[in-house]
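Student: The structures considered in this document are given below.
Computed from the coordinates by the stated procedures, all read-outs in this text should not be read as laboratory data. Since we're looking at a predicted model, the values are computed, not measured. Cβ atoms are built from the backbone, for glycine too; each structure is taken alone.
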Structure I
Amino acid sequence: MEGYRNASKHIAVLAFPFGTHAVPLLNLIRQLSDACPHTMFSFLSTQQSNNSTFPKNLDKIKPFNVWDGLPVGYSFRGNPHEPVDYFLKAVPGNFMKAIDAVVFETGKPFECLITDAFYAFGADIADQLNIPWVALWTASPRALFVHVDSDIIRHH
């Protein structure tokens, strides 16, 4: 975490904690972190998602938990849509609360916001923080790379 503490730039990453959204987003952030040596990334998702997605000891990427929206004492009843519904009712307030906590803990304001593309509220948060917003559709980069590399693929 030394690289995280010593970074001069700070980027917030807001991940959707269900399905396969968090893993490709984290993979991209890992590549960005390698390419941007003086930047720290704060990866915000639910505790369950962070626990299952996040490897240990990433130098410049730190997970932060946001509230999942589940009521106290919630017990899963078999409907996979129920936790998603609770989570969606908690946004964007849960992210704003976590953003404030991260800035307080690190002492470094965010300079950019990266979110899943369907987090339309990312535009409002970025406006409120007066920072750029990058909306990422995690499925599109792979499709783009296949098109860009199609000549290489055909020749091999």
Structure II
Amino acid sequence: MNKEIFISKLNKINIVGRYKDLCASFNNKNEYLPGNHHDAYIEYLEKYGYVIEADRRESFFRFRTKVDCELSLGMQFVLKDGLVETVLGIRVNDVVIMPSGRIDFMPMQMGVEFDRKLYNLPTYKNFEELESILDVLFDIFEDLKKELML
């Protein structure tokens, strides 16, 4: 797996368009759920079937799964004050393959135009919106995992 192949897989699942649509749908910066609801976040994240590692101090949550003997795919979240900051990464033999990092920075690494001022981080004002955001992000993750297995 190299950068070009990984970019083609990201394009095939339309990660940029899907993330843009997600941010456009959940972008109310004036109305958000304040605070850190760590225990509730864990409950929401664990429903997707992955073992979640969490750092209570940083509102940081992550998981990783093996795609095959060489590839692993991981996702990390910072959930706090109504923002969902999402990091996606693939490793080949524990070496990070680019593009990697916050999803809103990945289009630039892929050579795709993307307005980060409009579409940087989705926001939520309640747990129902958080769950809808997580549904989309986990769908992206699962689609990418399937694509990497081909």
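Student: Please compute distance in nm of label points 7 Å out along Cα→Cβ at positions 68 and 84 for structures I, II and give me the label with the greatest value.
Tutor: II
Student: Give the label, chosen from I, II, of the structure having the highest value of distance in nm of label points 7 Å out along Cα→Cβ at positions 76 and 100.
Tutor: Max of distance in nm of label points 7 Å out along Cα→Cβ at positions 76 and 100: I.
Student: Could you tell me which structure in I, II was used to calculate log10 I(q)/I(0) by the Debye sum over Cα atoms at q = 0.13, 0.18, 0.19 Å⁻¹ as -0.56, -1.09, -1.20? If you can, show how the numbers build up before the last one.
Tutor: Working: I: -0.64, -1.11, -1.21; II: -0.56, -1.09, -1.20.
This value belongs to structure II.
Student: I've got another one for you. Using relative contact order in percent (Cα under 8 Å, 6 or more apart) for the comparison, can you identify which of I, II gives the largest number? Before the final figure, lay out the partial values.
Tutor: On the way: I: 24; II: 29.
Looking at the calculated values, the largest one is II.
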